[in-house]
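Visitor: Take a look at the structures below.
Each reported figure results from applying straightforward, stated rules to the coordinates on display, with no laboratory input. What you see is a predicted model, and the numbers here were worked out from it, not measured in a lab. Cβ atoms are built from the backbone, for glycine too; each structure is taken alone.
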Structure 1
Amino acid sequence: MPKSVSIYEIKEVIGEETVLKMIEQFPCSQLYIPNKIPEFPDLDKRNQYIKNLYFSSGKSINEIAAKVDLSTDRVRKIVSQR
């Protein structure tokens, strides 16, 4: 289960001004903060990268899964999409 963090804890880290901007921009929203910055700007670009690795470089499903931090099952599904 994802950890929940209060707005007060966030304010201590990024400052009150930034928190107020977030509240104005995303009122009544839940925000997801990943544990690392995504390597790809969107899923289409990530999936295309995975397909290129598989079809062009000959990398195995296991190698690709480890490289992009996904399960082997997920990588198989992406590769099978045309």
Structure 2
Amino acid sequence: MDKDRVEGKVKDVAGRVERQVGEWTGDSEKQAHGAAKQAEGKVQNTWGKVKDAVKDATKENRDADAEAEERRIKSERKAG
């Protein structure tokens, strides 16, 4: 799991808490700050998910290339 996913989730949760406290206390500035922090966390978490997906796709492609190369070598050994 990418560190941006973890850090983003922490910011998201912290922002939710801060926003909720602002709602309970009637502090609109705290609500706004919490909502902004929550949004920042969601964006960071999404960015981490994108990076994980790219990493996984790259690994799958490398694995597929290695398997194809292995099959090619085996095929050449049988033919020659």
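Visitor: 1, 2: which one has mean count of other Cβ atoms within 10 Å over residues 47-54, as calculated, at 13.9? All intermediate terms of the calculation are to be shown ahead of the outcome.
Guide: On the way: 1: 17.0; 2: 13.9.
For mean count of other Cβ atoms within 10 Å over residues 47-54, the value 13.9 is produced by structure 2.
Visitor: Hey, helix-only ellipticity at 222 nm (-39500 (n - 2.57) for each DSSP H run of 4 or more, over all residues; to 500) derived from one of 1, 2 reads -34500; which structure?
Guide: Answer by label: 2.
Visitor: A value of 18.0, 49 was computed for Rg and Dmax of the Cα atoms in Å; which of 1, 2 is the source structure?
Guide: Structure 1 accounts for this read-out.
Visitor: Going by FRET efficiency 1/(1 + (r/R0)^6) of positions 23 and 55 (r between Cβ atoms, R0 = 35 Å, to 0.05), which of structures 1, 2 comes out largest? Numbers along the way, then the final one.
Guide: Details: 1: 0.20; 2: 0.40.
The maximum falls on structure 2.
Visitor: Another question, if that's okay. Comparing distance in nm of label points 7 Å out along Cα→Cβ at positions 39 and 71 across 1, 2, which is largest?
Guide: Numbers: 1: 2.0; 2: 4.9.
For this comparison of distance in nm of label points 7 Å out along Cα→Cβ at positions 39 and 71, the top structure is 2.
Visitor: So relative contact order in percent (Cα under 8 Å, 6 or more apart), computed for just one structure, reads 18; which one of 1, 2 is that? Each step should come with its number before you reach the end.
Guide: On the way: 1: 18; 2: 34.
Source structure: 1.
Visitor: Right, something else. For distance in nm of label points 7 Å out along Cα→Cβ at positions 7 and 31, find whichever of 1, 2 sits highest and give me its label.
Guide: On the way: 1: 1.1; 2: 3.0.
When distance in nm of label points 7 Å out along Cα→Cβ at positions 7 and 31 is computed for each of 1, 2, structure 2 gives the biggest number.
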